[in-house]
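The following blocks contain the structures, represented as structure tokens.
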Structure P
Amino acid sequence: MRSNKRHGKKGPNQIFHYSPVEDTTLLPFLYTILAPKSKSDIKSMLAHNHVAVNGQPLTQFDTPLTPRDKVSVNFTRPFAVLRGGQLHIIYEDKYLVVVEKAAGLLSMGRDTNKKTAHSLLTDYLKQKDSRATAYICHRLDQYTSGIIIFAKDPDTQRELRYNWDNYIRERSYTAVVEGCPEEERQELRHYLVENNNNMMVYVARKPDEGRLAVTRYHVVQANAYHALLDVQIFTGRKNQIRVQLADIGHPVAGDRKYGGRTNPIGRLMLHNHRLALVHPVTGELLRFEAPIPTSFRKVVQSNE
């Protein structure tokens, strides 16, 4: 039976770091470094997120370790963990948190009882500081997966949002579309207009009716039914990629909203896989990647 014992106390974190001298697994290593604590106490510490490997809290007792790994033990309180399994932290510092969002999860919502990327990340931050909250800097469509940037304070959020084009150096997506575009590489330029009544975005009939959207793509791989595209956007219009690809006759697979007819994996096949930005405080150029879902590649590898 798992112990209900909670380790730790109030006050500053007491975190110690260790590295094994040879290959081993986590629990035997903890027995060695935490002696003379009892084995039951050590198991309880592991079960309640007092142990992290290379900065990631873990509870799996047989996690393999090498001398290159850093094992951290927090003797004061559990390490903060993201709950729900729909977010993954790519990068975190004093000012920013960069996460990978799962498809189907809203970036942010008005319903406080509904899980969103914002609410899950805020819960994570509050585990470290009860006064903390996450400040969203941009959004992804609910059914698009990939990278989102959050700030840890309103000043950093404001700086990023109001000067977005000055800080963002690249935003690249992977899309699986129906059919294969005739042009292997193409720049798409459309003027888009949003209809607030039905929440749809359309290509404007006249330029002065909409806002310019600029997208470039190139075909990475294709079969008889679908193509995998690397897509880079230079503007941040709502539903931009989905609308523009649908307009050239190649809607994103799984996108019923904009004319998609096939749904090979049961989700919208659009993923924000690469983002580069200049850090708004330090000035450092940061590059982040979220691996392309393997299911995307499988769809274009098979002719079934």
Structure Q
Amino acid sequence: MTAPVEIVIIHHRQPDKCIRTCLAFLSQGVPLHLTVVDNGSAPAERRRITSAVPSATVVPLGSNRGFGPAANAGLRRWLDGPGGDWAIIAPHDARPQPGSVARLLEVAGSRPRAGLACAEYGDDTRAIVDPYLGGMVVPLDGAGPWVPTAHPHGTMLALRRECLSQVGLFDERYFAYVEEADLALRAAAAGWQAGMVVGATVANPGTNVTRPVVEYLQTRNTMLLIRDHFGTYHGFIRICIGVLSTLYQTARPSRRAPWFDARSRWLAIRDRLRHRYGPPPAHLLALPQTP
């Protein structure tokens, strides 16, 4: 009998969204086991999940430790047990479309050196890693079903047991954002492949993370990724790009990116120069979340 695929869902204070995500995975029609890793939600919020999805294992961490560290907590439980060859991680607001889990595992499982495989968003794009700019989205340039990518996204990401056993788990310095690109680049250096599976589709209706937190983490973590994987020269150029881009967008409001927040960017650049990683500054995490 084939072992069930492990589904690790990262949850933080959004039980209704988490329940919908759990039910979407349970309706995929494949044997699976759900582990919900809870990042410091209230006891009543955790009880709502266990009541609505009694088959799920809820693992409380006691505080918000971030996406990567929470995913690692679930993945370690899977690696320490007798589970199958694949685990899938997803945030609490992911919506896998019907048949997507089977499609993702079928295509990735047919490639012996596939270590990481993500679903597509269905928007005909794929993510890449630029050695100066970091993660970028470009038009989809392959019919699939397997499209190689150096930056598989974490909205629905399948990870092979053998790959993780060799290269390790997510680097917890990232806290959240960009950690999947770091893992994929480490896997590639060890001879593993990462790709996006066309036809396995996931929706991500929105985020409850505030704009300053996203801006801070994306800015700081991109600089860390480039320094670690492309060297100090590329890392220095990326810092310069960050400084100039922040000055430009501050002076030209009409040219600002949707997530732009000048103060968060300066904090991110400062902390990158100080080698301060992990959670964002406490005052950013304390800002009200989007319901």
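Each reported figure results from applying straightforward, stated rules to the coordinates on display, with no laboratory input. Keep in mind it's a predicted model, so treat the numbers as computed, not measured. Cβ atoms are built from the backbone, for glycine too; each structure is taken alone.
Annotations
- Of the structures P, Q, the one that -5000 was derived from, the read-out being helix-only ellipticity at 222 nm (-39500 (n - 2.57) for each DSSP H run of 4 or more, over all residues; to 500): P
- With respect to relative contact order in percent (Cα under 8 Å, 6 or more apart), the largest value across structures P, Q is given by Q.
- Entry that produces 1.18 once Cα Rg over 2.2 N^0.38 Å is calculated, selected from P, Q: P
- Origin of the value 2.1, where distance in nm of label points 7 Å out along Cα→Cβ at positions 72 and 120 was derived from one of P, Q: P
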